[in-house]
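Read-outs throughout are calculated quantities, based only on the coordinates presented, and are distinct from any laboratory measurement. Remember, predicted model here, so these are calculated numbers, not experimental data. Cβ atoms are built from the backbone, for glycine too; each structure is taken alone.
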Structure I
Amino acid sequence: MPLIGPKNMFGKAYKEGYAVGAFNVNNMEIIQGIMQAGAEEKAPIILQVSAGARKYAGQNYIVKLIEAALLETELPVVLHLDHGPDFELCKACIDGGFTSVMIDGSHLPFEENIALTAKVVAYAHDRGVWVEAELGRIEGVEDDVKAEKSVYTDPDQAKEFIERTGCDSLAVAIGTSHGAYKFKGDAKLDFPRLEKISELLPGYPLVLHGSSSVPQEFVEMCNKYGGRVGGARGVPEDLLRKAGTLGVCKINIDTDIRLAMTASIRKYFAEHPADFDPRAYLKPAREAVKNMVRHKLKNVLGCSGKA
């Protein structure tokens, strides 16, 4: 099945009150694990590539790996650029076969963010490609995306931003953050703010970045086998489930994939110190990714059986 854009995928998610998982990919095993989970849960899938992943693996390699995965599935799959920093990178991904791109001008002043986003929208829409933008800043670190503090999305600005740019979906800041260290105290999301944005933009698909839950079993496994992932805490899964009923159609997950792989590999090396075949330790790592993604699809996002 060929790649698709998110329009119909998000339309169904909005109508039925669930979210689609957008999972960051960096290599073959991650792609395979996610796709196997999607097949077992019969769920729609968004595979997203950050600028850092694109630099690490190479755009052509990632695209060809995803094309290989499509030969073995009938699932609806979107290929999305996560946190595109500028017009040039968005253009390269659009020209390279991506069906969705994110232009991240959230660090810019409001008018400059509008101008940059509108430029990407004009190029993308002429080629049938979906555009996600971001308004407000999300705290934390993910690859080259860094913010020391959050700036929550202003609902009235969000409406104006969408009207003036024509972007197709919007990442909003309501309290999530990038990376494994999201909360020091009680985890809270600003649901009244999210509800206000949804009221002003009925039917419009919203996006949550920085939404890994940082499962403690992976943190504990990492630390048990030599890691130092102390104090890592993510977004509680019940909060993510609620967001999916309030206009959030896409929830980004990256850190949990990294933790699942790393914990599995650390455990394997500790238990098999003489092994050095990458296939031996990447196989259980791939299985760990699959099991984690299956859990997200079924119990957090609510999109099992929605393919």
Structure II
Amino acid sequence: MINVLIQMAGLILCGVIWRQVQPAGLTHQHTRKVLTSLVYYLLLPALVLSVLWQAPLGSTTVLIAISAASGVLMGLLGAKLTCRVCKQGPAQTGAMILAVAFPNVTYLGLPVLEATFGPWARSLAIQYDLFACTPLLFTVGMLIAARYGQAEATAFNIWHELLRIPALWAALIAAGLNLAAVPFPNVLVGLLDLLGRGVVPLMLFSIGLSLSWDTQSLRRMPPLAIVAAWRLLIIPLGVWLVAMLLGLQGEHRAAVVMEAGMPSMVIGIMVCDRFNLDVDLYASAVTVTTALCLFTLPLWHQLVL
């Protein structure tokens, strides 16, 4: 587990270095936009289609989705109550709620689970995200962002947002083909596998491009400590209890708990920017939780197995 995280940290560090050096005059914003667009619109949908078409779908899928949704809802409620006690401003409160509630279950969770448990865990990571986290982000998450953001940034259509997610379409198509027992054509095996291989390294590199820290971040340590405590410790503990009550066993339960303990999602930076929340606070939360998860994930791995 430690070796896996060290290797992935190396790829993330490459992204951090690229952000500072900017080779060929390419800024980190431009590089990240190109890479994440490639993953978002092509590589990730190909991986989702390949994995879910062949994965065993059934009652376990429902339990994974319930566990994932419980973690998100714990984060939404816990962060809102904590921010109310700490009396954060609206922009800070909205950013903290998103940072606590939504984990980086695909960009970081998928490669961590695959390297830790094997190829079968890719399916669990995708189900955790696309059957719970992503729908909740583009419904409840967007409503919360609109609630705490500035009024002029709040106009959006939930269904329009959901229908624009390529990976979600790929998941629905793959699940339908899977449940209908449609054979996976051999001609697609090599193509989808080749496309899917690019997801993990590009996602990890993009995380490094997204990490930021400045002198002002030290002033944000109290809210960042709250985010880290909820995101990396309290929520995975709660999901562990939910998974036990649902009857998830062995590596499935361990993988679900580790997904719940992933750092704050990177895409939340764009959500905060769109709704005029505190982008700098959110970006610092991504940096802090990503760094600390190198220590907390091995802990959860040891505890739940």
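A few comments on the model shown:
- Highest-scoring label, criterion being mean count of other Cβ atoms within 10 Å over residues 74-81, among I, II: I
- Once Cα Rg over 2.2 N^0.38 Å, for residues 90-201 alone is computed for every structure in I, II, the highest value turns out to be that of II.
- Highest-scoring entry among I, II, by FRET efficiency 1/(1 + (r/R0)^6) of positions 18 and 242 (r between Cβ atoms, R0 = 41 Å, to 0.05), is I.
- In this comparison of I, II, the computed figure 0.85 for FRET efficiency 1/(1 + (r/R0)^6) of positions 34 and 106 (r between Cβ atoms, R0 = 25 Å, to 0.05) is attributed to II.
- Which entry (I, II) yields the derived value 4.1 for distance in nm of label points 7 Å out along Cα→Cβ at positions 42 and 66: II
- Winner on relative contact order in percent (Cα under 8 Å, 6 or more apart) once structures I, II are ranked, highest first: II
- For -22000 (helix-only ellipticity at 222 nm (-39500 (n - 2.57) for each DSSP H run of 4 or more, over all residues; to 500), calculated) the corresponding structure among I, II: II
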